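Quick heads-up: structures coming right below.
None of the figures in this text is laboratory data; all of them are computed from the coordinates on show. Source: prediction; values computed, not measured. Cβ atoms are built from the backbone, for glycine too; each structure is taken alone.
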Structure P
Amino acid sequence: MILDWLADSYLWTKSLHVISVIAWMAGLFYLPRLFVHHTEQTTPGTEMDGVFQMMERKLLKLIMNPSMIATWLFGLALVLTPGIVDWGSVWPYTKGAGVVAMTWFHMWLAARRKDFIAGDFRLTGRTYRIMNELPTVLMILIVFSVILRF
């Protein structure tokens, strides 16, 4: 019964999954850039520090967390939809690994936000710039996995 419902709502689920992924990726690209400027242009306890913390908190709590959860929920619904995933192929596993790594990156960013709250500015703007490349690499892996189905 639930599998029939998943099959009937496949295109809706897929659409909502893509929308969720786009919102999540926007945050994953933007938050590290905020961290670069937060690190390089402010000091702990200043008014600008507070502005950056507010922006980072809202981005994480209002956009990134809900979109990550929605991405996972709609993605799991797609996985459970009959006939969508060929478990004999490699692509579901590479996509899954990419999504788990993307989730780790999200959690890493959330932990760095807590560092700023604590006044810990130990990581450099360069570190955040380098880490900002990770979601791009993971996105490429995930998209190629799903589209090319290697």
Structure Q
Amino acid sequence: MKNFIGIESQQAETLAQELNTLLASFQLHYQSLRGFHWNITGRKFFELHLKFEEYYNDALLKIDEIAERILALGGKPLHTFSQYLQHSFITENGYVSTEKESVELVAAHLSALLAAERKLMRLAADASDEGTTSLLSEYIKQQEKTLWMLRAWSE
């Protein structure tokens, strides 16, 4: 049986669950970026303060898009911090203020998000879910470039 957007209901439910895990993980990533933005110190303060703000604004847009995609699939997006903590594959970082550690954590988060997005993209392709596939394809392209830039910055 297909749902109201033409995707098999069971596949849509699985995709919505996986997208909720991605949503929760993006929320933890977002909150980490806010903390890095607020607490960064060192010679690269001005550069990283602005960069982390750029990253958290981008993450916030993705969070909204992911939640809306869950709704389009017929699911319900998670919306409490306790749910985010329970479902996220990204963990809380605590207080981080150094350039090296904060950039390494952003890179680690993006790598984890990429792995989840690639898995989800395969599920979406199997379900002929072009909406989710297209969304994730853009995220992957952008995050790969960001990882390359973070690596170049770190060398």
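Results, tabulated for the structure shown:
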quantity: Structures P, Q, by Rg/Rh (Cα atoms, Kirkwood Rh): label with the highest value; calculated: P
quantity: Label whose coordinates, when mean count of other Cβ atoms within 10 Å over residues 102-109 is calculated, return 19.4 (choices P, Q); calculated: Q
quantity: Entry that produces 18.8, 55 once Rg and Dmax of the Cα atoms in Å, for residues 30-93 alone is calculated, selected from P, Q; calculated: P
quantity: When distance in nm of label points 7 Å out along Cα→Cβ at positions 38 and 54 is computed for each of P, Q, the largest belongs to; calculated: Q
quantity: Comparison of P, Q by relative contact order in percent (Cα under 8 Å, 6 or more apart) - largest value held by; calculated: P
